[in-house]
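J.: The next part holds the structures, each set out as structure tokens.
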Structure 1
Amino acid sequence: MNACPLPSPGRLAAVFFALVWGWLFWVVTTWPITITVTVLLSVAGCFLVWRYGAVDITVDADGLRVGRAHLEPRHIGEVTVLNRAAYRHTLGPGADVRAHMMTRPYIDHGITVVVDDPTDPAPYWLISSRHPEALAAALAPTTSNGDAPRGQEA
């Protein structure tokens, strides 16, 4: 979830869209209908903008889940936190076409997770994240054998 108190451009666009429709309804209907339509469209638009591009990233005892993709704990290799420049390089000219990528265009940092499975064709996963350090910390084993439960990022 976005904890930023400032409105995103998407939310502002959704509210502006609702206000335009509210104005159109005000021209042809009454105030109660106008207010109802404007509020409903604002709520629906903000919900759609919030939900657009939302990907559930979960790290637990079953491994790493990114959307519908799953990587078992025994196949999680080295995890690297990428700054903006490294992320863009890994996403662009430094990319491996076999890699599993779960990226969003509005997030410019993330992690790579090396896939430690010789039967998997993907050499690594590239995951965009608003909190790459927290995600990498959740993936870091808490014991030397790596069998301990891990944390979670929403």
Structure 2
Amino acid sequence: MSANDLANVVALAERVHPDLPEDAAVFHDRLRLFPRGCLVLADGAQGPIAGYAVGHPWLDGPPPKLDSVLGVLPEPGACFYIHDVVVAPEARKTGHSRVVVEQLLELAASYRCATLVSVYGTVPFWSRFGFRDASETLPPGALGAYGADARFMMRARR
């Protein structure tokens, strides 16, 4: 991902996550803080992207609040947080999400764990990659902004 991709990333995020809005500043922040964890799925042509992923080092515990600019990352980060993986509806069922998750998990390999918030009933998808529901480890209400079906998931280092 580059700064030139951000308008298309934000547009895709708004299309796929209308109930979980995040300001463009969130994506600028993550790209500035951890560019290796910011990926796009594109055909090389200028224009809309078919997907994106964002991940970065984080703490052991609750995820960042939705729609929050971090400013700095924790030093050292205990876990690798997968902020978002999105494939446009018209580009799904092609294996792209598996490839990008594997790339993010390679980045996560040096951390104690990888964490994420599963939304829209995607627990079975994430379970295929070794994530387990760890929502019970969070304080009550920690996932409130993520929706009623949100689940905090964790994958220990292998």
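Values in this text are rule-based calculations from the coordinates and carry no lab data. Owing to the predicted nature of the structure, the values given are computational and were not obtained by experimental measurement. Cβ atoms are built from the backbone, for glycine too; each structure is taken alone.
J.: One of 1, 2 was used to compute log10 I(q)/I(0) by the Debye sum over Cα atoms at q = 0.14, 0.17, 0.20 Å⁻¹, and the result was -0.75, -0.95, -1.19. Which label is that?
T.: 1
J.: Also, I was wondering about something else. Comparing 1, 2, where is distance in nm of label points 7 Å out along Cα→Cβ at positions 90 and 122 highest? Show your work: numbers first, answer last.
T.: On the way: 1: 1.3; 2: 2.0.
Of structures 1, 2, the maximum of distance in nm of label points 7 Å out along Cα→Cβ at positions 90 and 122 occurs in 2.
J.: Further question on the same structure: If helix-only ellipticity at 222 nm (-39500 (n - 2.57) for each DSSP H run of 4 or more, over all residues; to 500) comes out at -12000 when worked out from the coordinates, which of 1, 2 was used?
T.: 1
J.: With distance in nm of label points 7 Å out along Cα→Cβ at positions 10 and 106 as the yardstick, tell me which of 1, 2 scores highest.
T.: 2
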